[in-house]
Structure 1
Amino acid sequence: MERPTWTTPDGRMLYKAETSRHHIFSERDWYRTPLQRKVRQMGGAVVQLANQPHRELHANVEHPPLVNPNLMQDIYLHSRSRGYETAYDLFYDIVEYVGWVANGSRQTQQNVDDASRLHANLLEQAVFIELGRLTPYERQAA
């Protein structure tokens, strides 16, 4: 008999079939260069979610904008330099970093503009990511 694999924030136990991987940089066809593909697949850019919040995310949030290569490289290098416990932690760190860039600290105007649009999208995604957030299920000792 299959055992539960994940636990939701409200304590429900889910099986693998009740979850799916969410790419925060959705629309796979938009990401064609090696850098774009690395960013799309990097830690923090892919999180496991409960299926229902994942479906709701895609039904209610537009695809994130494709940002310029310089900003994309900065996001990638930033995320690679971070220590984190879970992909969710790194996702929130990426959101924070993109917000910092959007505020213009030592950035080109193109980076500020792209980061502003991306940050707004990531904040929208974060609502659903938090609802669908999963913790690996650990069977309790009897």
Structure 2
Amino acid sequence: MWPRVYERRLEAWSDLRQQVQNMPIESALAQINAWWFDSPWVPYYLHWDDQSRWPDPWQLLSENIYCDLARGLGILYTIALLDRADITDAQLVLTADDHNLVQVHQEKYIMNWERHSIVNTNQDISIKRRFTQHQAFQQYN
């Protein structure tokens, strides 16, 4: 159940990050993905053309509005705040067929695709835009 009150969302998000800190990578990514899929979905909220005005992680949780792009951004922010040597190359991408996906671990894992699983693939995906874990970290620091 997605917390309705901001303070509870913030606490739940902190708990999530602590829980996945030492899990095997695949389990950690699946748990992060599933947590963000519980967020309340709307068809449109953020747009790639407004990237410079995207909310930081705390604003995103406070505003509590999640389109596919906002959910992917939340996933990326969660990963960016982890201190894990095995997850340093995550990126939020807009694909040629307009999916907002999060690619992790040399693009081996794809998040923000299905609610209850991460896709493990080496398939080439045509990318129109990307926002990296490093850029996300810089956005809120």
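No lab work stands behind these numbers, since they all come straight from the coordinates. Keep in mind that this is a model prediction, so the values were computed, not measured. Cβ atoms are built from the backbone, for glycine too; each structure is taken alone.
Matching task: 24 is the computed value of percent of Cα pairs over 27 Å apart. Pick the structure from 1, 2. Can you show the working numbers first?
Numbers: 1: 24; 2: 12.
It traces back to 1.
Suppose log10 I(q)/I(0) by the Debye sum over Cα atoms at q = 0.14 Å⁻¹, for residues 39-78 alone works out to -0.24; of 1, 2, which structure was it derived from? Going through each structure in turn, the value belongs to 2. Each of structures 1, 2 was scored by distance in nm of label points 7 Å out along Cα→Cβ at positions 7 and 95; the highest score is held by 2. Given a value of -12000 for helix-only ellipticity at 222 nm (-39500 (n - 2.57) for each DSSP H run of 4 or more, over all residues; to 500), point me to the structure among 1, 2 it was derived from. Source structure for this number: 2. Among candidates 1, 2, the computation of relative contact order in percent (Cα under 8 Å, 6 or more apart) that gave 32 used structure 1. Thinking of 1, 2, which structure, once distance in nm of label points 7 Å out along Cα→Cβ at positions 23 and 47 is computed, gives back 3.5? Source structure for this number: 2.
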